[in-house]
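Read through the structures below before going on.
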Structure P
Amino acid sequence: MPNEKDMALEMVLPKKIDPKKDEGYWQRKWQGIPGIEITKSGRLYGTFYSGGNGEGSENYILLVKSDDKGTTWTEPIFTVDPPGMVRAFDPCLWLDPEGRLWWFWSQSYTLYDGRAGVWASVCDNPDEDELSWSTPRRICHGIMMNKPTVLSTGEWLLPSAVWKAKDSDLNLIEEERFSNVYISDDQGKSFRLQGRVDVPQRAFDEHMVVERKDGSLWMLVRAKYGIGESISYDKGKTWSAGKESPLGGPNSRFFITRLLSGNLLLLNHFNFIGRNNMTAMISEDDGATWKHKMLLDGRDAVSYPDGTQGEDGTIYIIYDRERKGAKEILVASFTEEDVIAGKCVTQKARQRIVVNKLYD
């Protein structure tokens, strides 16, 4: 007999939301875990997920957009909403070097079935009024919620993690239950497993990779003690033994990227008590030190940052606040100049912009 859990292997098309017919999406009880991307024209897209009373089988992902540099945002315009006991969760937005917008998400039977899977649909022209999405395809096992990395040699590295589930008949072989990286050398037409990292006490992985100026790859991984790290000198095939990094953190998602200037930007909690003090940090020496810091949001229960940078240098960071309380998705915008000053000094600097909020 077919395994009911294989329903999670079935493709689900992005669906345009009609506010007059799809009232269920306006009656959400919680929301969080966002992502953001900016197109070449400056249009911003945001994504997050919701559904049910929390993380579980009723989850679906949502897409919103802004055409005024994040000042105002639409209500959800697209969703991926699997049927039955299959959930869509941990969405990620990424603009590839060709200007195509990738919408990634994971699918699992119930909360986690021991296998899950990373799916992607691509919009070739994200600056058009009417969006068209490609047929979704399943890239690999596991869960991916952070952007791919484009190497200086042209390949793409995609992070995905496979977790172990208690008493699941879908638990995979030991070789896949790590912080994995998949590589594409054909601009995303295909991906293959490139390498894997085992960081001690990793927690939900949520790993990201940046290429350092010497060509090595630096992987950061969420861990119980904050952030773990590992280094690769062969495009991610082999990695150093995972260890604790000096970056710290409250066992939560972080965000790291290389800016147009060549400096590194890190979003993490600093001088924190739990998930508070969301802080932007800049390193001018490839991550050896982080001398420049700017507090974005000092309140409690602010978490899960994702970011992007426009061609004009403006940085946009999206995050959530009180997923079941305030139920807010928020954006901050700023420049390197602001972070170096340690406060908002430019006209591009804005904080606590509401992307989406639910009201009781």
Structure Q
Amino acid sequence: MWKQAVAFRGEERVPDEYDEFSDYDLPSYVGSSSSFHKLPWCPDDASLARSKAEVAIVGAPFDEGASARPGSRFGPRAIRAASYLSGEAWSIPLGVNVFQALRCVDAGDAPVVPSRPERAHRVIREKVRRVARTGAIPIVLGGDHSITFPSASAVSEVRRPKRLGMVHFDAHADTAPDLWGALQSHGTPMRRLIEEGWIEGRNFVQVGLRGYWPDEATFAWMREKGLRWHTMVEIEDRGVAAVVDDAIREALDGADLTYLSVDIDVLDPSAAPGTGTPEPGGLTSRELLRAIRQIVGRVDLAGMDVVEVSPAYDHAEITARAANRCVFEALAALAKKRLPQQT
């Protein structure tokens, strides 16, 4: 384990790796920046506890699990910035003032540094665990999709003995055994979650699959583990709302809580060009945002992530804006459930 004595107020101490670097010494794309919608900035345990937040935004600026176009380490900052809103956030679809009904904060980024992927996953997991154990729902901004493994496993651990289900929007299944021998890849996180027992296969539901990856053997493994999936062809035939109804029922088949993972490449590249592995033929932004409202409004949400926004490939911030709105739709649906039910 990495250890090094450092000076702290004139005294020597040996930090664990979570405290290895100060915010000032982290890379420029990690740490202090404008918060999501100018929410209160609560990057440490004490300020987060004082906030009594119901939801906390978390950044996971890591992209060393990407197999194609990198750059999603800059995703959290782009998603936070991709809003022209100020002040109140009134949801027109749901008729709720989000931040009046829901106590939200921005908990800052996990202290990620480049070239140490194993450490990055460990500190992302620790960051999400610290948020979840306060009772706040972590909404994690990626980063490549490998960050779902540390994020969802942390939520699953904190919420045990309750059982976690997963609804996963993606063009790709991300259940490969490895990518070129790498286990910590954006193509493998869902397999890791299932193999390590954080989520049971039968409670794992995928929506939006299309294209030419993964291969037949991987789908055979998924079938053996009881995963359910809904391809874009099925969505075209049956409609998004009907498919999402099935996904909710399947994810909660024996589970108590739901984790929602949104890979922005579930959208058609016309709506999300700024991503690492764009795949033609995907959902529209309208369809995805409605699906998020539908899911979050009906499940007990334990955690969420929005991943694979790569700003260097974006155009006019439309990918970052779509990801930003994925978060807002989830927040609005949570806020709506906090209001007294009208009879």
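Laboratory data are not the source of any read-out in this text; all were calculated from the coordinates shown. Bear in mind the structure is a predicted one, so any value in this text is a computation, not a measurement. Cβ atoms are built from the backbone, for glycine too; each structure is taken alone.
Just checking, which of P, Q has the largest value of mean count of other Cβ atoms within 10 Å over residues 42-49?
Values: P: 23.5; Q: 16.0.
Answer by largest value of mean count of other Cβ atoms within 10 Å over residues 42-49: P.
I have 1.02 for Rg/Rh (Cα atoms, Kirkwood Rh), for residues 82-153 alone, calculated from one of the structures P, Q. Which structure is it?
On the way: P: 1.02; Q: 1.06.
Computing Rg/Rh (Cα atoms, Kirkwood Rh), for residues 82-153 alone on every structure in P, Q gives 1.02 only for P.
One of P, Q was used to compute distance in nm of label points 7 Å out along Cα→Cβ at positions 114 and 186, and the answer was 3.2. Which one was it?
On the way: P: 3.2; Q: 1.6.
Attributed to the structure labelled P.
Can you tell which of P, Q yields 21.0 when mean count of other Cβ atoms within 10 Å over residues 90-97 is derived from it? Before the final figure, lay out each step's value.
Details: P: 21.0; Q: 14.1.
Structure of origin is P.
Suppose you compute relative contact order in percent (Cα under 8 Å, 6 or more apart) for every structure in P, Q: which one lands on 20? Let's see the in-between values first.
Details: P: 12; Q: 20.
Traced to structure Q.
Given a value of -500 for helix-only ellipticity at 222 nm (-39500 (n - 2.57) for each DSSP H run of 4 or more, over all residues; to 500), point me to the structure among P, Q it was derived from. Before the final figure, lay out the partial values.
Working: P: -500; Q: -10000.
Clearly, the read-out refers to P.
Could you figure out which one of P, Q the value 0.60 for FRET efficiency 1/(1 + (r/R0)^6) of positions 98 and 122 (r between Cβ atoms, R0 = 35 Å, to 0.05) was computed from?
Working: P: 1.00; Q: 0.60.
Computing FRET efficiency 1/(1 + (r/R0)^6) of positions 98 and 122 (r between Cβ atoms, R0 = 35 Å, to 0.05) on every structure in P, Q gives 0.60 only for Q.
Thinking only about mean count of other Cβ atoms within 10 Å over residues 106-113, which of P, Q has the largest value?
Numbers: P: 22.6; Q: 26.6.
Top value of mean count of other Cβ atoms within 10 Å over residues 106-113 goes to structure Q.
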